[in-house]
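Just below sit the structures, each encoded as structure tokens.
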Structure I
Amino acid sequence: MRKIFIADAHLRNERDENYQTLLRFLSSLEGNIDTLFILGDLFEFWIGYRSIPFNNYQPVLAQLRKLASSGVRIVYFEGNHDFHMGPFFSETLQAEVHPGPAIISLDGRRVFLCHGDQVNSRDYGYRLLRALLHNPVSSALIPMVPVAMTSFIAERMSRQSNKNHGQRQIRWDYAAILRDFAAARFREGCDVVVAGHFHLPFLEKNNSGRERVLLSLGDWISQFSYGEWIDGELSLKSYRP
């Protein structure tokens, strides 16, 4: 069956082009796939309160609910902009939520899936921030904070992150870091590595002996790129309605 992998839409306002494009893409998947893998940062910011206070996300949540109701299995890997996904994903969508990387079996192949924010082991500042945010204490405390306050903090952090993006690209060779990370996973017995986070769409295959595949998903901000798995074959595609 057909499986789809997406990451890094960073949705904000439902009137945005990338938001509307993603809605059309998700609608096109109804009845055409068995699994949707979301590898993090679908939202610019999400924390799973018991209710859903983020009204700007209602259209995409409704579309995910349609997919789930049609029988599509949704597997969500938390990113650095969306974590502690909450009851809408775990209960309403019956989604399988992973707070970190996981290895799954697809058509007899070991597939390593992750958002990608933990790939750069030398980014010590981010790793510390992630440890603070992605832990059981934060999971219990954050939903108790007023939504307006968490949204304000998230917006400030998002602006700072975007401002530093160019500097990080100069400092780090993300493609090389991801290739080294994938090579280590291959040595551990994985056949395929799929990651988001870096906003770099590329697919690389090594056919020396057993085929090994690295897929970097790109984004749904301007590239509209995604991975497609059909009968054991993984490909990188771009959605152009």
Structure II
Amino acid sequence: MARSTLYQQVASELRRAIYSGDLGPGDQLPTEADLMTSYGVSRNTVRLALGELVNEGLISRTPRRGSIVRDRRPLLMYPQRELTPQPASVPREAFGFAVSQEGREPSQVIEVSIVEPPEDIAIRLELPDGGLAVVRRRLRFVDGQPYNTNDSFFPHALVRDSEIVRPGDILRGANRVLEELGHPQVRVVDDISARMPTPAESSRLELEPGTPVVEYVRVGYDSDDVPVRVAVSVLPADKHLIRYELERR
């Protein structure tokens, strides 16, 4: 067999073991030495095979633990449900509620600041020149792993006296606060695109090399069709499944 295909054969066998469940999330792959012995190949061939699996997002490699099978279970997102009223008995913002519904544990780190937003955000919020926005930047975790980022921008003049400008979590969610301010979101516009992450995003989200992200921008409008929120989410493509349900009326 040609040398150029040896590593592909090794990668194929390991890939099959992962997809079949013989190697599950968190399991450690055999050491490089063991793989060399099992397949009768060189160390370089083993490293090429493992590198291919890393690029596919199937495994991660660390100096101390070796090669570990990644948890590939995606977070199922239903964007159309964000504006659906939650049960009064569950005072959680939309992300936390959705994650907990899947039996998983949500958490997040929040930073709040008042900024002159980037031009594309200012245009979406219809701010005047030099207009300010309150931005709530969140790094979100699922079961202790960084899963996505969400930066929500609000017109400063609209929310300056509310909880939205204060640091910390808002258990009932910022959408509920907007309702209490008299600006419920009754219409949203979503823009969804795919791209490669920036170095900063790769670091914050602990992305494996070659992992693309989905940028999901949602603009929320009140009953007067005034934009009251722009949310920009960066979603690692291997950790999220976005599902829309459309109904003919």
Structure III
Amino acid sequence: MSIIILAIRSTLFAITFYGLSVFWILAAIPAGLYGQRAMLPFVRSWGWMHRLACQWILGQRVVIIGELPQEPMLYIFKHESMFETIDLLCLFPEPVIAAKQELLDIPGWGWIARRHGVIPLERKAGAKAMRQLQRKAKEAVTSGRPICLFPEGTRVPHGECPSLRSGFAGLYQLLKLPVVPVAIDTGRLSPRNGFLKRPGVITYKVGEIVPPGLPRDEAEAIVHAAINALNTCDCLTGNGAR
């Protein structure tokens, strides 16, 4: 497909998605004043609007390999593009997502995200951020909601396998929940910091459930390899936490 066509489709997607998102935000804010439950339909439909825009405009189709449980577990995702952060709303009815603080500072959207239950991560806050993450995660478990974490800390180019940050090990040891690692290859079609998006198949590959209670190094090694199952790099080395 030519660069011109890719540019046209990518521009149309940006106009459509961000333009429609304004209307979703304006509708979700007053609904959120009546509580989280009243706001959920707007949040979920926003997620589906994003997926359909990717499908119809960009030609990106989603395929899931394996079965994605719906129980309140700790779900660990590879992070290559913005796609998966929004698409989690299509994978789970009420996911609790850990996201960087900067996203929650966006006017309007940030308030909705907090109201929905997004856990803010302040990269420079250190132990304070970890305590907040643990407290919010415990609340999510109590309410029966799945917890979704991107343990690499930021989007990485497809093919790279950075080590896991310490947040995963802390939650794993604290919550004592089964872990579902999920690989994803969105970076092939929607590169990090790239405007041009390509058509194709976006694959989620669900790894085997990791039981609670394993030694930290063993759990990290298993999860690191599983979330990088769609990459070509050597995922069995350099898998310690940072």
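Largest in FRET efficiency 1/(1 + (r/R0)^6) of positions 175 and 199 (r between Cβ atoms, R0 = 35 Å, to 0.05) among the labelled structures I, II, III is structure I. When distance in nm of label points 7 Å out along Cα→Cβ at positions 143 and 231 is calculated for each of structures I, II, III, structure I comes out greatest.
When helix-only ellipticity at 222 nm (-39500 (n - 2.57) for each DSSP H run of 4 or more, over all residues; to 500) is computed for each of I, II, III, the one that comes out at -14000 is III.
Rule-based calculations on the coordinates, nothing more; no lab input. It should be emphasised that the depicted structure is a prediction, and the values quoted were computed from it without experimental measurement. Cβ atoms are built from the backbone, for glycine too; each structure is taken alone.
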